[in-house]
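The next part holds the structures, each set out as structure tokens.
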Structure P
Amino acid sequence: MSEPPFGYLPAIRRPKLELPGEARVAVWIGLNVEHYPFGRPGFSISPVTAGLPVDPMNYGWRDYGPRVGVWRVMDVLDRLGVRASVLLNSDVCHRYPAIVEAGLERDWAWLAHGRDNATLQADMSREEERRYLAEVVDTIERATGRRPRGWLGPALTETANTPALLAELGLTYVCDWCNDDVPYPLEVDGAAMLSVPYSIEANDITLLVDKSLTGPEYLQVLTDQFDVLYDEGGDGARVMAIPLHPFLVGQPFRIRYLEAALEHVARHEHVWLATSDEIADWYLERTRG
């Protein structure tokens, strides 16, 4: 791949898009529900033990998410009546089935997010990647009863073949590129594929770990992000993703700031609290033909 799968379209030279119900901003919750394999290096809070075959500190830090954090985040979403769009490692389906069961009860949307959060397909051949992606998508479909429509790569990774292979499997959008505030079509040979806005900047990993922001600072970032998009949304639709990782934002000393941010969003009248699937459908309907 010598160029990305999209051309340049500046924000000032595109048609105005209107969201349902006269909304200015569509907001979706990207809830990362992941499995980090034991005995393999992974995202860590401390490098001191990260390379050891048995690493209780970092493994336990990550494992707080499926054991405790996701249920705390779920309670917040339930109180506010917000559905999650789950970025799901397929290994979660058999390792943490209670989370999938709870998500089904809440009618969550399900996106494919690789097998686990340590396997990247970057070095796979086209055929190896085709088999890998088919396994991921089929596993999620069996567990949830729905074929996933969206994709986020572990660590937001793809190969030059990923979008086309996902289209073969029936998926319609990816969230890896993080370069716009509205969806746009990708240039994939012989298939339709969208990019749906996600965020690496307003992401709890970037903010809470990489930048070590406090809870109040995290709240300020999310409200500032929303307020600007809401103001701009008077001139045309905007999309805001709120990426969440339960082992981070699900900590007791942080959860109240997530709840405050979502309350700020929800109290505005012209907001569409949507799933990523619904946003992709809206865009396709508005631009089809």
Structure Q
Amino acid sequence: MADIFVLTHAYDAFLLRTYLLQSLFSHWHQSGHKISIVRGVEDVEGDLAIQHVDCSVIPADYVRLAARFSRVINGIPQDIRKRAISRLLVRPGDGWEGPVIVKSDLNFSGIPETIQNFVATSRKAAPPHPPPPANEGYPIFPHQSAVPPAIWHDPDRVVERFVPEKDERGFWLWTWVFFGDRERCNRHCSLSPIVKADNAIHREPATVPIEMREARRRLGFDYGKFDFLVHGDRPILLDANRTPGGSATLTDEYARGAAELAKGIDVFLQRTHGA
């Protein structure tokens, strides 16, 4: 039996949103564990916490809150902005002559920060974040010289090499979801170069490349979802998310996999008790 504390931002509206983590709760309850949702920086401490503050950069107060616990799941990855994780960044005059893609520096286009600002304002509190930029999608340019000058000077956007994984069927994206020692990985195919769950025409199980496991260790992720592709024979991480959401198009798959993924908590409970 364990007391599991889920640390969330004061303005996350955690229970009103659909997170992958929530699909694990019923399985933990069945195992006799107690789950407490911590909203904001409260005066709590305990054995096991899951850092689930849904921000690209976890605020210092929440980092200090997590430090009160003897074991923290995802206590290491505090900054998941593109500039912190990407190895595809392009800079003017760096010699890259291929196509490029423009993305938000913030995870998930800054939507979590936008939601938190909205919730704070609705409660007549000061917004906790600067206003994220408008979501302008993922424009692709044939070469870096075609990128508008304003983008290069925009701290909220990054320019990356556009190196798609493509074959005769379409474009491919790999998604790897993991919790402790439990995981699932799939490849998704789309006719669009921007592959999403809702535009995939085919999905198949896949084996996680060793390079992605090394990236997980390097970034310190205990739980989360990595989006990546394989260009040539090189696996390339595109996105590292420590608060993955559910998917309206993959609800059944997520439910089937939740029982297995939930078992990943055992690794951390054993460590907590010195095993």
Query raised in the report: Quick one: distance in nm of label points 7 Å out along Cα→Cβ at positions 14 and 38 came out at 4.5 when computed from one of P, Q, so which one is it?
Result: P
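Match the computed value 2.4 of distance in nm of label points 7 Å out along Cα→Cβ at positions 166 and 198 to one of the structures P, Q, and report its label. Could the numbers behind the result be given before it?
Values: P: 0.7; Q: 2.4.
Label of the source structure: Q.
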Report task. Using the calculated result -11000 for helix-only ellipticity at 222 nm (-39500 (n - 2.57) for each DSSP H run of 4 or more, over all residues; to 500), pick out the matching structure from P, Q. Result -> P
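Any idea which of P, Q comes out highest on FRET efficiency 1/(1 + (r/R0)^6) of positions 150 and 262 (r between Cβ atoms, R0 = 30 Å, to 0.05)?
P
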Requested in this report: Give the label, chosen from P, Q, of the structure having the highest value of relative contact order in percent (Cα under 8 Å, 6 or more apart).
Outcome: P
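Given a computed value of 15.4 for mean count of other Cβ atoms within 10 Å over residues 54-61, which structure among P, Q does it belong to? Numbers along the way, then the final one.
On the way: P: 15.4; Q: 18.0.
It must be structure P, since only it matches.
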Query - Test item: Rg and Dmax of the Cα atoms in Å, for residues 46-133 alone calculated as 15.8, 45, pick one of P, Q - result: P
**Report entry** Parent structure of the calculated result 19.4, given that Kirkwood radius over Cα pairs in Å is the read-out and P, Q the choices
**Finding:** P
**Report entry** Winner on mean count of other Cβ atoms within 10 Å over residues 30-37 once structures P, Q are ranked, highest first
**Finding:** P
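Read-outs throughout are calculated quantities, based only on the coordinates presented, and are distinct from any laboratory measurement. Quick caveat: nothing in here was measured; it's all calculated off a predicted structure. Cβ atoms are built from the backbone, for glycine too; each structure is taken alone.
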